[in-house]
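Below you'll find a set of structures to go through.
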Structure I
């Protein structure tokens, strides 16, 4: 059996070698026997821990994708750091949803559970998530904000349709009051909701972008512990994560033990570029010295390209990507991600992208491209007419504007039912969308 340069096929399920496919069980037993007979070639194999052994590509949200060179030491350091803050063990079953070629899924969703002895179940598709959570008795799920935000919206919509929204709101108020007295009754109060998601979930971990704080608060108040992590392909990938012991709402956690982090050139609010240094930072971009010179500082810190601040207790908060921040004529910074979170909460909005449009006077107009959900518009507002939908969304965005300072006002709206261009982890490819718009 030949498939290009592929040498062997190995099955994780077969008990014996069958039709050219090897059994992993047989191979393990064969390996044990060789070791017993004194063959130590595998155990004593020399590994250069600093040599490139993995190449992963960046997501390419704000520029062209680049090849990131990683080593055994880099990956193992990150796994050890994750293990020091996230308690996953042999009793857990994790649901894998993201593609394995993404650093977040490869390290956190695959290599880490293997290291801890946890089981990994592979999701059959976005429509089957709730079904898979129940079927595989999932205890831990690690994914991206857009998925958790979608899950939460559907969960609350289902509760509203059943006429139980007021009951749930009342339950949350009671639960919050009890928790102040160190009484946690969330899983009993919201058992019905937990059962919808399989009844076994004990931890959600959101990474790859900032999570809407309302979704984070909502899940936690219903008794689903959800924490945020932060990292990049270039950092193997995790830099920080929240835990049960070290958690602050809206934060992406505290920086991992092996890493040093700093905020470069902070403004009056303490916001600046997040820069990190340590053994889990990449070797560099493969065969791209020019990019390496740009991304590493003279004293060895990696420029993440993300803006954020660190509070007095060491909790890291992310504001947005440096390349996507909109700088106004008066010097004020507008973070698109902050406004998008508010726009995405509008009923009937599937997703959005905030951007700046240059004006003749040299200033920048804040604009938004909104993708609306046809079914939701039909159900909620009883219309399929695009002009009417535009008026509804524009009116709702004016309400959003009232919650913000004048300089952050969204002044132009465009609508579409076509999804935005995204990466495999559902992050918007801003530069491609901007090229289409502008």
Structure II
């Protein structure tokens, strides 16, 4: 895991005009979180007793878990299937998944009424609860992600521990500890990679189980017995597009060379995965005869058609095109559509399709809910940028033959 000799911390200016904009959005999210913790969840959301779950669960958690699927899909193809050519994209995918699940866990904490009881599932087990299974799997998988990231940390600091002043006495013990930790991780990492893939499959599907429990409160276009399978297939479908989009944005942001060959090979898997997801979705609709609802011009039917057309059909056609597979920009557009489709699917399942029978007014997110979601995304981007500038995450060729492995300069 730590043998990626071509992975380097990126030298770049951290604070740019775009980064300042992201900082403002992230700071706004922090203020909203403080208001929620001090004045209660009702002060910043439009949630009610009839609609206890809203945007933060539907998008920040439901979509967030799916969009972080690149971590376990790339780990599966690179390490379990032993496809050596994809090893260069594993670390960025792992970092994206780690940050994504960190903010998923944060979203769960701020969304529950008594946020200070977030630790209760650890000691109060309920084996009959789908939500309990989701919570436990997410907590364990998040721990596994941090363990999988540790070899990158040890690679960065082994031989480079240089504490100042009286702390110098700790340099050798810390370096020795890092070397022991690195050897232990290299020995056991296969277990954590397999555990991460298994745990991801479990909670990705269990999120669909949560909505099955809603029963008739869910619109028939989305309410189906195979909803857990559809959630899992959509996660498989969006994993590689997330990696492709991240690689494209990173290359543009840091002025790196596009890894067109590797990304093109990865993109070849997306078409078949999307096709399988599409086949099950259409097959389910035909078998249950829910296509009759598409003849009605309603909000639900419109949202379903948008999800199907722009989130599956158009990107599916694009990923099956040879010309698209050779173009970084076209792959970025196609990947963005898949990501939009999965995000839209989760939004539809948790918000549009869900219609409780006893409610005075239909739920619509408050401005603070939108701002928090946008702020969390901005925060995640900022942390990603900081991490790739500190740790050897992104593969980058040093064409001048110099060793730039740990030359990090934070230009303000």
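Some observations on this one:
- Parent structure of the calculated result 3.6, given that distance in nm of label points 7 Å out along Cα→Cβ at positions 87 and 351 is the read-out and I, II the choices: I
- Once distance in nm of label points 7 Å out along Cα→Cβ at positions 167 and 271 is computed for every structure in I, II, the highest value turns out to be that of II.
- If you line up I, II by distance in nm of label points 7 Å out along Cα→Cβ at positions 247 and 311, the top spot, with the largest value, goes to II.
- With percent of Cα pairs over 40 Å apart derived as 25, matching label from I, II: I
- If helix-only ellipticity at 222 nm (-39500 (n - 2.57) for each DSSP H run of 4 or more, over all residues; to 500) is computed and equals -20000, the structure in I, II: II
- Label whose coordinates, when relative contact order in percent (Cα under 8 Å, 6 or more apart) is calculated, return 12 (choices I, II): I
Where a number appears in this text, it was derived from the coordinates with a stated rule and is not lab data. Not measured: the values here are computed from a predicted model. Cβ atoms are built from the backbone, for glycine too; each structure is taken alone.
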